[in-house]
Structure P
Amino acid sequence: MEQLAEVPDDIMESDEDYQIVISGWRVHIPELGLELHEGIFCNYDGEEGGYLPDFAVTVVKEEGQAEEEWIYYEQDGFVITLANYLHGKTDLAHLEQLSCFICLPKESLPEEE
C-alpha cells in the first residue's frame, strides 16, 4: 500500500471553475470490464489563485480507457458508487465478492534487474 502513495495523480477533467484529480493507480474488476479510481473534486479559488480540494469522488471507467475518458463518478466509496452505476443490476453482497486487482502504471513499477 505504501507504493500507492508514490504513484503520481492524473488530471481527469479541468475547467476554469473546477478540476477533478484521480489516482494514478486503479482497481481493475475483470468480470465487469471496469476500473475504479479514487479522486478529488477541486474548486478554483481566486483568492488563493489555484484549485482547492472540495470532496472525494470515486470514478468509474471502462477497462483500458484513457485518463480523461470516464463514464461515471460520484461522491461515495467504491462499492456504493459501483452499485449506483450498475442501477441495481446486482446486489451489494455480490459486488463485494468480485475479484479485483490494484494496477499501477508501468512507469511506476520498479525496474527489473
Structure Q
Amino acid sequence: MDQQIKETISNEIKGNDVCLFMKGSPDAPQCGFSLAVANILKVLEVNFKSVDVLQNQEIRQGIKDYSDWPTIPQLYIKNEFIGGCDIIKEMFENGELKKVLKDKNIPHKS
C-alpha cells in the first residue's frame, strides 16, 4: 500500500473517535451493508465520521489492507477496528456495541 494512502487512512481513524469506511455516505449509502451499519450508528445517536471509499479506489483497497479485513463497511472506534456489517449487527443486537461505546466514553443513546 502506498505510504500516503496509509497515512490518509490512519489520520481518519486517529482523528475521529468513531470512523466508518463505507460505500457512499450515511445519507446516500451505495450498498445495503453500509446502509445497515450507518443506520445502527444513527439509531444509537453516535456522532461519527464517514469515509466514502467509492471516491478513491486506493482508499477502497487500502482500508482492506490496513485492517487485513476483506469487506466494506469497516467501523473503527477510538483507533480500534471493531468489524464489518455482520459483526456490528450482531454486537448491536446482543448489546455488546453499546458496551464498547460506553467503555470507550463515546456518547450514545442508552
Structure R
Amino acid sequence: MTAIAVVVTLLIASNLFMTYAWYGHLKDLAGQPWYIAVLVSWGIAFFEYLLQVPANRYGASHQIQLGQLKIIQEVVTLGVFVPFSLIYMNRPLSLNFLWAGLCMCGAVYFVFRA
C-alpha cells in the first residue's frame, strides 16, 4: 500500500468520527443541553485523534508535504461529509457540493504538481 493510500484510509476512518462528533449531536442530542453535546463530542473526537495523528505522522515520515497532507484532509472531509449530510442528516443534495468538489480537485492538482 502506498503512503498516500495509508494516509487516506486512516483519514477516512478519522473523519467518520470527526464528522459525527461535529454534527451528529445536532440530530441525536438536540434535546440535551449543549454541555452534554460537548462532552459526548469530545469523547468521540478522542477516537478521531487516535487515527488522525498517526495518519499525519505516517504521511510526514514518508515525505508527504504538510500542504499536501492538509489538502488530502480537506478532500477526505468533503468526501465523508457529503454522504453523512445526505444519508444520516437527511439534507437535500445541492450543486454546491459539486462545485466544492471541483474546487478541491483544483487544490489537489496544484498542491501535488511538481
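Quick note: the coordinates plus some simple rules give every number you see, no bench work behind them. Predicted model only: the values in this text are computed from it and were never measured.
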>> Given 27, 19, 9 as the derived value for semi-axes √(5λ) of the Cα gyration tensor in Å, which of the supplied structures P, Q, R does it correspond to?
In response: R
> Of the structures labelled P, Q, R, which one yields -3500 when helix-only ellipticity at 222 nm (-39500 (n - 2.57) for each DSSP H run of 4 or more, over all residues; to 500) is computed from its coordinates?
Replying inline: P
> Which structure, out of P, Q, R, was P(r) over Cα pairs in 5 Å bins from 0, in percent, for residues 50-97 alone derived from, given a value of 5, 19, 21, 18, 12, 12, 10, 3?
Replying inline: R
